[in-house]
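Below: a set of structures, written as structure tokens.
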Structure P
Amino acid sequence: MEKKRDSFVFWVCCGVFAVSILTIFIHQNSLLLGSLGKLDNDDVRYLRSGQYLLEHGKLIYYNPVTTLSAFIMPGLPVLIAGIMKVFGTGDAGIYAFRIFQALLTTASIGLIYLIANRLFGLRTAKIAVVLAAAYVPIYYAGDLILTETCFTFFLLLLSYVFLIALSKNRKRDYVLLGLVIAAAIYFRPTAAMLPLIIGMTWLFRREKLKLILRNTILLGLTLIICLSPWWIRNYQVFHQFIPLTNSSANPLLLGMLINGEEPQDFIRDHEQIYQTYRHGSEEQQKELAMMIFKYQITHHPFIFGAWLIFGKLIRLIIVPFYWAPILGIPYWLAALQHVIYLIFSIAGIWKMLRHRTSAYYGFLSILAYFVVIYLPFITMERYFYPTMLLMMIPLAHFMEQWRVLPINRRRARSTSLSEAKVNASA
């Protein structure tokens with residue numbers, strides 16, 4: 001049985017890797033969002049940042065010569081620089097990076113299996129990996145030179161390590177959890193508040209105060225040690241403490257615009273401030289975002305409130321991260337698959353909430369965190385993609401229950417008939 005289980009997962013992972021490699025070599029550079037000559041989008045800027053870091057030892061994002069940057073976290077440029085050091089800065093380096101991401105995508109499927117198996121057992125785990133392997137956007141995301149694939153891997157890994165830490169409460173588990181969270185932060189700063197969710201889970205479990213203090217110290221020290229090189233670098237360059245990035249103001253400002261449309265009545269009343277602050281400094285954009293928030297809440301409380309609570313949530317989750325077709329699969333088919341997966345995964349979450357177990361709640365708290373954390377900012381399908389891979393687990397749980405329940409009913413019915421026959425003959 002063990003060998004059959006391992007071989008099943010192995011062959012599914014091999015299939016995922018094969019399709020990922022096929023996607024890379026069929027589409028080549030056609031899925032790039034920007035131009036390598038113009039540097040007009042995130043992916044080509046990441047490539048340029050990695051190459052410049054390799055050649056000059058400096059992290060930049062927009063200006064390649066004069067401006068050092070804290071606009072992005074350094075994880076992806078450092079990774080690109082490392083791969084380019086081995087394979088070169090040309091096409092070979094780009095292809096090597098994509099193949100590395102294909103390996104991470106494959107490993108992510110394996111982590112989905114481990115998490116589902118730990119929460120629900122072998123049958124649900126098998127369903128989860130099949131559903132994840134069939135999810136079309138994983139092959140699209142794996143070909144892009146963005147943070148999504150790397151961050152998804154670390155998100156799944158930290159979820160698995162967190163479940164182990166909750167179960168065994170060992171010191172080394174929380175040190176490892178701190179290392180994985182730090183790695184996730186180096187790719188996306190949105191993981192930085194995750195320790196608060198971990199603390200809430202401890203309180204839900206009613207852990208002893210001594211254990212909470214011990215684990216908090218272990219987790220906190222690990223994060224501080226891992227993130228301190230970034231803090232030191234930022235202080236040396238910018239002469240101020242920048243814990244993550246200095247680029248949150250623009251997404252926050254864009255998040256205040258209903259459907260991305262400029263607030264015409266606010267502009268009418270504060271035109272000079274809007275035109276000055278719209279493309280101003282980080283502090284000016286944050287101030288403008290807060291001004292728009294207060295204005296909208298005061299003048300359009302119901303419309304703006306509905307947008308903040310429901311509109312942004314729907315915009316975040318309803319659309320698949322699939323901006324260009326791959327392998328001849330049209331957008332409408334990927335969108336249909338995404339919506340079906342989403343509906344059944346929400347049903348699976350509802351089933352999980354009915355069972356008050358700390359493991360379920362710990363997992364769901366991470367899932368909920370990576371939805372809520374994006375709502376103050378501009379929301380788009382790209383940000384939800386890593387969380388969608390977590391959704392494969394409640395999706396598989398629902399599908400497994402949906403498949404098993406009719407079987408159980410038939411068994412119960414046949415048992416009742418057998419008992420009735422025995423009683424009748426007696």
Structure Q
Amino acid sequence: MQGTDFYEQILGLTGPWFVADVQLDMEAQQVDVFVEHGEGETFCCPDCDRQLPCYDHTKSRQWRHLDTMQFATILHARTPRVKCPDHGTKQIRLPWAEKNSRFSLFFERFAIDVLLATQTVKGACSILGISWDESWHILQKAVARGKDRKQSKNLPRIGIDEKAFRKRHNYVTLIYDLDKSTVEAISDGHDTAAADACFDQLSDSEKQSVEAVAMDMSAAYVKSTKGNIALAEQKIVHDRFHIMKLATEAVDKVRRSEQKKLRAEGDDRLTGTRYLWLSGQENLSEKQQERFDAAWKAELLTGKAWAYKEMLRDLWVHDTPAEATTFFNDWYKRVIHTKLEPMKKVARTIKERLANVVSYCTHGITNAVAEGMNSKIMAIKRRVGGYRNRDNFKTAILFYCGGLDLYPQ
């Protein structure tokens with residue numbers, strides 16, 4: 001088999017295209033493949049598909065293709081242009097590359113696989129042998145391609161959450177498909193306007209399909225959801241993990257306050273016990289459990305706060321909102337008559353939004369998907385070493401977490 005025939009086959013070229021020449025540069029470790037078309041051929045207008053004769057050609061261009069063994073492979077060709085009576089002079093669509101691309105379709109597909117596997121642009125660069133900007137451009141194109149192809153779908157269970165971009169309260173807001181574990185929308189900020197901007201990225205049919213929305217107790221997200229989702233009051237579910245985080249933080253506030261008073265009296269029983277009160281019992285070692293038991297038997301305020309926090313976990317084991325409401329009311333009466341001010345504050349916070357807390361018993365959703373996705377996003381950020389700007393950060397989130405159809409066809 002001749003080299004030209006070999007490359008015609010691996011490139012998948014058919015008439016009118018053929019490989020005219022193949023040149024090997026040992027010093028540069030590069031294979032140059034020259035592609036041409038036959039004389040008198042007609043081509044389709046890219047806008048209307050009308051068959052037209054070749055009008056002229058562009059200057060010779062190059063496209064990076066998959067390596068031949070360890071040698072970089074470069075395609076060379078002059079792109080034909082047609083003169084359409086309706087659309088003017090246009091470059092035709094090429095079978096081996098997308099418009100304005102510097103890479104073949106095969107190379108772009110491989111590059112996307114590498115970017116997904118390494119989850120770092122820098123790592124992909126070293127494997128692909130291209131620059132950071134070239135790798136990033138392929139990633140950007142893949143996201144744009146995926147967004148263009150994206151079609152409306154049912155989103156029965158969604159979550160809305162914030163993600164820190166940088167320090168100093170620099171956030172983005174995200175909407176997740178809780179069933180598919182994908183990011184469906186992303187916008188700058190974490191206020192009502194940011195949430196509205198996310199909902200605007202969903203189609204009307206997608207918003208109409210929403211049956212439940214998981215979120216923390218952000219007033220901004222509640223307001224936006226009510227403004228964008230029909231019957232939102234019945235669909236909002238305040239995330240139980242967020243509520244338990246509030247309760248855990250309240251226990252720590254009680255501990256710090258009590259520890260300060262005990263230290264002033266020369267009592268160090270709470271010193272070094274922070275982890276014991278914040279962790280689940282199942283996560284404690286035998287030695288840590290012994291320390292916890294000793295602190296618990298001391299009947300300190302911290303122990304009481306911890307007990308109320310642990311009791312609160314049972315709010316989410318009930319089958320109906322009515323049962324959960326009865327349980328909470330009993331818990332609330334117990335807590336509100338104590339002197340545990342941080343715990344009382346949590347109790348009042350839950351009571352204000354109780355209907356959207358016990359709605360968990362109806363919808364059974366949490367923002368655990370969002371938390372898992374946040375961990376993935378943070379891991380990507382650490383591996384990449386940050387993104388040059390917020391738009392790049394959002395693009396990376398959609399590439400790795402958007403569930404988009406990224407590949408060229």
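For the read-out helix-only ellipticity at 222 nm (-39500 (n - 2.57) for each DSSP H run of 4 or more, over all residues; to 500), a value of -14500 was computed from one structure; give its label from P, Q.
Working: P: -24500; Q: -14500.
So the calculation was done on Q.
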Distance in nm of label points 7 Å out along Cα→Cβ at positions 50 and 322 from the coordinates reads 7.2; which among P, Q: Q
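Assign the value 14, calculated as relative contact order in percent (Cα under 8 Å, 6 or more apart), to the correct structure from P, Q. List each step's numbers first, then the result.
Values: P: 18; Q: 14.
The value was obtained from structure Q.
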If you work out distance in nm of label points 7 Å out along Cα→Cβ at positions 42 and 338 for P, Q, which one comes out largest? Q
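Suppose log10 I(q)/I(0) by the Debye sum over Cα atoms at q = 0.08, 0.09, 0.13 Å⁻¹ works out to -0.64, -0.74, -1.13; of P, Q, which structure was it derived from? Walk me through the numbers on the way to the answer.
Details: P: -0.51, -0.65, -1.31; Q: -0.64, -0.74, -1.13.
The correct label is Q.
Every number in this text was worked out from the coordinates using simple rules, so none of it is lab data. Since the model is a prediction, treat every value here as computed from it, not as a measurement. Cβ atoms are built from the backbone, for glycine too; each structure is taken alone.
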